[in-house]
Each structure stands twice: as structure tokens, then as C-alpha cells.
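What follows is a set of structures to go through.
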Structure I
Amino acid sequence: MNLKDLSIVNFCEELASKNPTPGGGSAAAAAGSIGLSLVLMTGNYAEDQEKLIPILEGLNKEKRTLLQLIDDDASSFTSFMEAMKLPKNTKEEKIFRRAQMQDSLKHAADIPFETLKSCSIGIKYMQMIQSDVKSSMLSDLGAAAVTLSAAIQSAYLNVVINANSIKDKVFTENLLSESNELKNNSLEVLNSVFESVQKELETNA
């Protein structure tokens, strides 16, 4: 089953179920794809379409990446669960099992990190497009900023929870440092966009 191909109703049912996947990592990627879709919508209504072609193409690319990450996140957790089920009767089996679990955890942590990166790239495109957004669509841009904020923070938490179980401290420190930087930089931009939209809408109320 491809999660990204489910209807929104069925996807939410899967999230609400007792099934181990999808979880917060898939939800983060889904939120990111929705946020970038809103940015794309505001761009598609802008006047100078020719100028925006490379920006819209870039946004579409990151949106597609995020849609794929919905399934990738679920698959990474499944791989970890399979590693946990490996036999541990002998010393060799225990060593192999631990190694497989650690590799699976690294992969599981890397998926939400990819979500962070993809959202971060999309947010840079969002900045490029902001001045071209029609005043009638400012609320959509603000909604995109809020949705992307949720995606960023959710993805970051999923990086952290997986990193907490990884024994390779150099890998973990680098991953958390890069993730934190992406989170902070992205949230700064998104908060600025939201405050700008809110101020303009309230001024014209």
C-alpha cells in the first residue's frame, strides 16, 4: 500500500489506527507537501508566470520528494522492526542483530532529516515568490507558512527520537546539529512570513 496514494480520509484513518505505521514522520512529510502545494497555488495565480517558472518547478520537485517521504518514513520503521525480530541465540547473531538495528535507526533518522531539507528548500522558494502573491491569496500564503512550521517541527522531533537510540555519537551529533540549524532557520523565515501576512490582513480589515 502506497500511503501517498490514499485519499485524505483513508490516510487519516491509517494514522489514527493501532498500526505501527504511518506515524509522525509520515505526517510531517504530508504536512510539508500540503504546505508547498499551498505555496504553489499562490504562485500559479501570480501575474508574471514566465519569471516564476524555475521557482514553480523547484517547488513541484520538493513537493514530489515530500510525497515520497511519506512512504519512505513508514518503510524505514518497518525495516527497524524487522531488524528487532532477528534471532539472538548466539553471540554472532546478537552482534549482527545490534548492527542491523543501528543501521535501521540511522536510516529512520535520515528520513525526517530529508523532510527537513526538502521543506527548507521549499521555504527558500516561498521567500522568492512572496512579493508576487496576490493580496486576495495572502491567507493561503499564511496557511502555507503555518503548515510548513508544523512539518518542520514534527520532522525535527522524529529526527531526535531516532537519534536518541543511535550509538554512533559522531553521526548523532552531526545529524542533530544540522537538523537544529535547518529547523531554526526555517522557522525564522516562516514566522516572518506569517507575521507579515497577519499584519497586512489586519491592517486592511
Structure II
Amino acid sequence: MSLQALPAGVPILQASSGLSPEWLARMPKFSGDFIERWGGHARIAALPLSEPALLSRGYANWANAESRYWREWAQPLGICDIMALGMLRDATAVGSIILARHDSRGPIDEETIALGRTILPHAQRSIAISRVLETHRLGLASFRAAMDQLSTAITMLGESRAILYANRAALDLFASSSPLTRQKDRLGLGQSELDRRLGGIVRASAQSMSPGADIPL
């Protein structure tokens, strides 16, 4: 399974099963010939995402001695066919699941193809979810890195003065002799009356915020 960001081809998600580390390390050597076996980039881009694709059905002559992919990869591993499940293909990323069939299992039959059709929409949804989570993770990392570069102390509070986030300058301030305190992860001013007033200000501010405010915490 592979998901790559475009146009650079940077891996976002990669996973494999059934191959030793030695064979995995050799895989990139055959990527160019593997793409040629499918008919090239343009033909791969034209494959429908709604249907499993079989290498043997679209490209009957893929297994021949002239192919380095076949000669040095598929044949030694006992691979007799490939089924590809396209999960994503747009301007920002491309992803697929490549399932290799071993000689001992015989040709890929209609039952296996039907199983691929069942798996395909679920795999596509999982990739869509993983992209959302990855985008959130990167946004969170970027936000925190930017806040930590500021020399001004910044804290984000819940309605009860709970500290939801504090940048590096704020943490340094808490560790100094500043009147600002951090007790049980709540922001304080060192006096009960001042803490009460601060709590009122925080609650009023929270209530006035737009419900659509989206800060990546």
C-alpha cells in the first residue's frame, strides 16, 4: 500500500506485508519497468478508481524474459499476477494497494476480484480520513512552531482558566518570578480576587468568540 504526495512523490503512507526486508530494499530498482508493464504513466492514470485492475487482463504479455521486473522480481518470488486497487489520484497525491498473487494460489479468479470491489470503497475512505488527520497533524506542528518563535508569551485558556496551550515564552514566564502562575494547569495572578476577575474576563471572552473559530490545538 502506498500514498505519495505530488508532484515530488514524497511518501505519505507506505506499508507492505509478506516480503522480507531484503526484497523490500530492492523494490525501487524495478519501479520503472513495473510502470512499463502496466502500459506507462498515461495508461495507469486512465485506470478507473471504481474497479480493481488486473495486470494479466490488461497487459497479457507482461510476464516475459525481456522484462527486468518479471525476470528479477516477479518470477523469483513466484508472482503470477497483480491486482491493483486505486485509492486516490488527484493533483496533490496518488495512492494504491498492490496485491501480488502467488503461483501456488492459481490465477486471480472472479471471487477474488469481487472481494477487491468490496474492499475498494472502504480503503478509499480510510485514505481520505488519513489525509485529513495528516493535514491536522502538520497544521498543529506548524502552529506550535510559529508560536514558539515569538518572544511574547501566549496562552490559550478554557472558560475555567484551564491552560489549553502555552508557547515557549509563556512557559519561561511561569518558571520565573512573574506574577502569572500556573497551578494545576490553571492560569492565575497570585491573589484570589485577581483570579476571580481574570476568570470573569476569560468567560466573557469565550462566550463572545465565533463558534466557527478553528485553532489547531
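All of the numbers you see were taken from the coordinates with simple rules; none came from a lab. Since the model is a prediction, treat every value here as computed from it, not as a measurement. Cβ atoms are built from the backbone, for glycine too; each structure is taken alone.
One table, with the values for the structure above:
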quantity	calculated
Distance in nm of label points 7 Å out along Cα→Cβ at positions 102 and 118 - structure with the largest value, from I, II	I
Highest-scoring label, criterion being percent of Cα pairs over 22 Å apart, among I, II	II
At a computed 13.9 (mean count of other Cβ atoms within 10 Å over residues 150-157), which of I, II	II
When relative contact order in percent (Cα under 8 Å, 6 or more apart) is computed for each of I, II, the largest belongs to	I
Value -12500, calculated as helix-only ellipticity at 222 nm (-39500 (n - 2.57) for each DSSP H run of 4 or more, over all residues; to 500), assigned to which of I, II	II
